[in-house]
Structure 1
Amino acid sequence: MEPIVKTENLTIRFGGHTAVDHVNFEMPEKHFKSIIGPNGAGKTTFFNLISGELKPSEGEVYFKGQPLTKLSSVERTRLGLGRSFQITNVFPNLTVLENVRLAVQSKEKIRYQMLKHFRSYQLITERAHELLELVLLSSKADAFASQLSHGEKRKLEIAMLLALETEVLLLDEPTAGMSLEEVPAILEVIHQIKNRGDRTILLIEHKMDMILDLSDSIMVLFNGKLLADGTPEDIMNNETVQNAYLGGLYDDSLVKS
């Protein structure tokens with residue numbers, strides 16, 4: 001079966017520094033994979049290459065077999081690749097419901113028209129409410145996004161991604177900046193999305209307990225290279241991975257090429 005997302009020799013250089021180094025990667029459909037690695041390993045840069053925020057120096061990204069290098073991030077989103085960022089990206093002066101409703105309208109390519117039947121807009125609103133319920137924000141529907149906590153804004157951003165009906169969710173450190181009290185709520189949201197079984201999810205996260213709980217598989221980046229890719233159990237028992245995290249004992253020749 002063709003992987004839904006695939007990279008071949010994906011590489012990007014900034015001057016003399018190679019941030020992502022010939023990474024070959026495959027993502028099965030409706031699979032949950034996490035990316036881990038020490039700080040500076042190239043995780044977010046790899047995400048940026050997949051989502052189209054950056055163009056590779058060489059190599060290719062494929063979505064359902066289609067090469068993506070010439071497509072912008074917006075065009076990739078329309079194809080079905082949805083990306084969240086470490087910094088929330090919502091409209092602070094709109095209500096929570098309006099944020100999601102706009103995302104639904106964007107997907108349906110509906111513009112507001114005074115004479116359009118009200119039922120069309122009612123369906124959009126109903127869909128927005130469904131998504132708010134999924135991300136546990138129903139009680140905040142009428143609040144302005146600026147009034148939300150950081151964790152609630154992350155949940156709102158996920159609802160907006162889901163409104164675009166992207167098949168692949170690229171979640172870049174969804175718990176970044178959250179208090180300890182907020183983490184369980186976002187974890188529950190991601191669990192609910194995974195349990196629906198209709199999305200492929202690629203996650204960057206530093207919280208290993210969260211990664212082990214959610215992931216079908218884990219890939220490890222180190223110095224921009226793919227160090228390992230396997231089940232959570234395989235990764236946790238991989239001596240090379242352990243050495244890379246502990247530092248000082250890493251043998252570069254062991255990295256997959």
Structure 2
Amino acid sequence: MRLAALLIVGMAIATPASAQDTGLYDTSIARDAKDGVIKLYGAGGPHTAFQKVADEWQKQTGETVEIIAGPEKTWSERAQADADIIWGTSEQSMTAFLETYKTFSSDQVDPIYIRPAIIAVKTGNPKQISGFEDLLEDGIKIVVTEGAGVSNTSGTGVWEDIAGRLGKLEDIRAFRENIVAFEPGSGASFKTFKEMDADAWITWPNWPATNPDVLEAVELSRDRQIWRDVNVALAPDADPQAKAFLDYLITEEAQAIMKTEGWIR
């Protein structure tokens with residue numbers, strides 16, 4: 001009986017964590033997506049390129065597109081009410097989103113672009129970092145983005161994947177010793193990179209592309225590269241024009257725009 005009681009208590013404690021219940025799902029929110037505005041919600045990163053594509057679409061069609069990005073808690077209630085499209089900055093990010101945005105389902109998810117992780121360094125690259133091995137040197141200060149089980153971010157696990165890519169435990173140990181901050185999102189990582197005067201940040205190409213006065217990109221060698229996609233899901237009750245915008249988002253014209261920030265197909 002004692003064992004059974006402990007199991008019941010353990011299940012009660014473990015269930016929210018295992019389900020990654022962020023507390024954002026709200027059954028009281030009334031949904032009405034058909035408001036004549038195409039609304040896309042997701043984490044920061046792809047939003048700057050998406051906005052450029054949306055600007056062109058609006059010029060050509062006169063349709064209104066609204067891109068809402070940032071930490072999930074800042075837009076979750078709105079998205080549950082009226083999102084036509086949600087985007088995930090990785091597959092694991094989208095899977096987590098689907099736990100909250102019940103209008104969407106896994107079979108609606110479409111990966112549309114991909115990009116490699118890179119090393120972001122200070123503009124001018126004062127430490128002359130040229131690749132992963134340089135990050136293992138004594139005194140190098142590295143920032144990584146890591147959801148830590150509480151934040152939905154594309155960076156979760158990326159630094160470990162890169163460091164462990166060759167199956168060398170010593171690489172992970174040496175890299176970890178140089179990490180000065182684990183941040184819950186890319187925006188927070190960028191802020192910390194500047195505040196701590198860090199030497200390197202494991203991130204994505206769009207950040208140096210949109211902040212060239214602060215960041216410069218250093219590519220990882222092919223044997224260290226980790227790629228993650230950006231994916232989208234269209235709501236079944238979306239505004240009719242939302243599907244047309246998604247179609248435009250992968251046209252050759254849109255691909256050229258997306259490529260300026262490191263997104264390729």
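Work out which structure the value 17.9 belongs to, where mean count of other Cβ atoms within 10 Å over residues 95-102 was derived from one of 1, 2. Attributed to the structure labelled 2.
With distance in nm of label points 7 Å out along Cα→Cβ at positions 63 and 79 coming out at 0.6, pick the structure among 1, 2 it was computed from. Computed on structure 1. Of structures 1, 2, which gives 20.1, 69 when Rg and Dmax of the Cα atoms in Å is computed from the coordinates? This figure was derived from 2.
Every read-out reported here was derived from the displayed coordinates using simple, explicitly stated rules and does not represent laboratory data. Source: prediction; values computed, not measured. Cβ atoms are built from the backbone, for glycine too; each structure is taken alone.
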